[in-house]
Structure P
Amino acid sequence: MYILNNEENVRDLVIGATILGTGGGGDPNEGLKLLMNVLNSGKLIRIMELNETQYSTVLAVPYYVGTVAPMASLRKPNRIKDPVYTAYIEYTKVLNGDITGFVATEMGGGNTPVAMYIASMLDKPVIDGDMIGRAAPELLQSTANIVGTSLSPAVVVSETGNIVIIKEYSDLDDYEAIARYISVLAGKHAVVMDTPMTKQQAEKAVVRGTLSLAMKLGRAVRETIEGGYDTALTVAKVLNGWIIFRGIIDKYDWKNEGGFLIGDLLIRGVGKWRGMAFRSWIKNEHIIAFVNDKPVVMPPDLIMVLGHEGPITNDKVRVGDEVSVVTTAAPVIWRSSRGLDLFGPRHFGFNYDYVPVEELVRSYGVIEHG
């Protein structure tokens, strides 16, 4: 177990989680605010290895669901001050028992801190891991759905006052639609708490070590920025990845559709990439990337767009910014047949069989190694 007890630790983790969030994963400013609230209240953030937990451990997964797109201010007043805590209270009623620890649903500057926040405010641990190994747009992209652990029962809470209990769902698409519709009604996002797990179930599902990886990554990026060095090269090195493009953001078309940010990001190459064009298709997160209309990264592998000062989330993209694109492999569990059904190219409507990123970058060739 290790403890986060100062602002620098917290900022490092949020930066690292934001990078692993592949353009989505929630608002890092909101995530930082949650964790600073923990520290300012005198609480400690305890991050525990799964193998350190008790046999009788009961874990749950809290997170925000909704679009990352900029939205107009809500017309409805907020009726629930702390929807994360409210979700916890309602969930213990549904489970008829307490929760002894929490797991982040994904890596992202907003969603990873949600699990850390509620765990710490309740003096409980958060597990060093998450349910994806990156951020993903849909609720069904959880390792629980690969290993056969149900996401139900679930509680969905919005600040505007909706509290919805989902005892069971007919299928994952219906569950996604129900939870996301609550976020649409709220105007941006809602809080979900789901996936009750025993320690034994968590051992099969949790992608281990991702919180400590975020800390390591964020610290390395901070030190790189302070030293005036190349942020993208540092990220590629820490993640055993590749820089696959450098250029200027030329165009960014997006829309808010059904509770998702859907869009295309176009980057005009510079340096060794001059005369080349990069395109990323976005569904909250960067999903698939092309250079000169040929795929160079396919889901579930990671696509990370970085500026000189670190990660750029997809609600903060600005035409004219100079950026670098880094890629690395997704956790191996997503390369299983079931994982690709949930998170491969065809799931998103692209007529490609999945090709691992290490093979694509080898054939693409115009890269910089970390």
Structure Q
Amino acid sequence: MQLGKALNLKGFSITVAQGTFNGVGSSLQQFSGFQFVTIPESLPDLKFERLGPVQFLMKLNKTSEASIKNCIAQLLLEQGNDIACIVYDELMYVCGDAANEFNIPSIIFSTTTAAHKVCCSVLSKLNADKFLIDMEDHKVQDKVVENLHPLTYKDLPTLGMGPLDPYLELCREIINKRTASAVIINTSSCLVSLMAATTTRDSSKQRSVIYISFGTVHHIETKEMLEMAWGICNSNQPFLWVIRQGSESLPEEVREMVSERGYIVTQSLQKEVLAHPAVGGFWSHCGWNSTLESILEGMPIICRPFVGEQKLNAKYIESVWRIGMNLEGGVERGGVERAVKRLIVDEEGAEMRERALVLKEKLKVSVRSGGSSYNALDELVKMLKFMK
């Protein structure tokens, strides 16, 4: 949607085709100049949990194909040759096939990192059975992937994706699309070059609060939540913890205990929270949007990845950019306490924050006139105008 806003400011009219599963909904007022159309889906919401992310996406692509083509046909009747291009999320790869069928140029939009795109290419070439056997050898696990230093084979984004064979098939579907005119990757050259090279209870005390949020999808078991709660309390640091609706609830006595140190809420304005001067660290699932928002505020990160590319992002956060850390030994109260203190209290955390602030400035430069991201957007605009 932010890409749409940027292109709209450059003179393009924007039509957003959204599904019923996760449409923009209440945010529509932010995009008053956009046209919205809804593509009906044949998969009910409840199937997401039952199928898992990979099978759900593959079934969604298959069952949505006719609806997507009907939507494009209707837009062509209404707008004719005014459609310059179809920009689609790489996970909805069927859109590329549909655009090709109607002879409309298409561009793939990747919401993850450039490194994740390369990892998908590596995974698309693997045989699932052989890879699983090879990965039983710790030497293979620790082997650096060719041309992807410092990533090893155990860092490849397979965590939490279910059975390997369907996931590799999904990678092949994503990678083996040859008809797109371009690929847009949501990153900045300063981050890519680094990859290639290697509000609150105590608002008067700056950088003292730990902000905790794991996105809107991931479910946390009660046992893990209890370990988190005890570790946070034992660290004696104030916090703001977002526990999404539908997650397991903390026992009442634990809620009373943690309420002495901070707040538990069901939702927050993440960018505003990260920008608050009292916040000193972000405990995150390391989704790419959250990672970028954290870097844009110069915020060090405690990493708790759940699935896929989140583990990959955590690797770069800890080992390449050196602006955060993974929890040692999983989520247990002692490790949580140590991690929070390292990030908020210790000199190590201050050094991570300094490096994050350096990255923040580089990102700010990249979106100014003459910066790499600014220039990349201009190149995209020129390409789209040429397509019209």
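Quick notes
- Entry that produces 4.9 once distance in nm of label points 7 Å out along Cα→Cβ at positions 78 and 222 is calculated, selected from P, Q: Q
- Label whose coordinates, when helix-only ellipticity at 222 nm (-39500 (n - 2.57) for each DSSP H run of 4 or more, over all residues; to 500) is calculated, return -9500 (choices P, Q): P
- When Cα extents along the principal axes in Å is computed across structures P, Q, the figure 63, 51, 43 traces back to Q.
- Origin of the value 12.0, where mean count of other Cβ atoms within 10 Å over residues 30-37 was derived from one of P, Q: Q
None of the figures in this text is laboratory data; all of them are computed from the coordinates on show. All values reported here derive from a predicted model rather than from experimental measurement. Cβ atoms are built from the backbone, for glycine too; each structure is taken alone.
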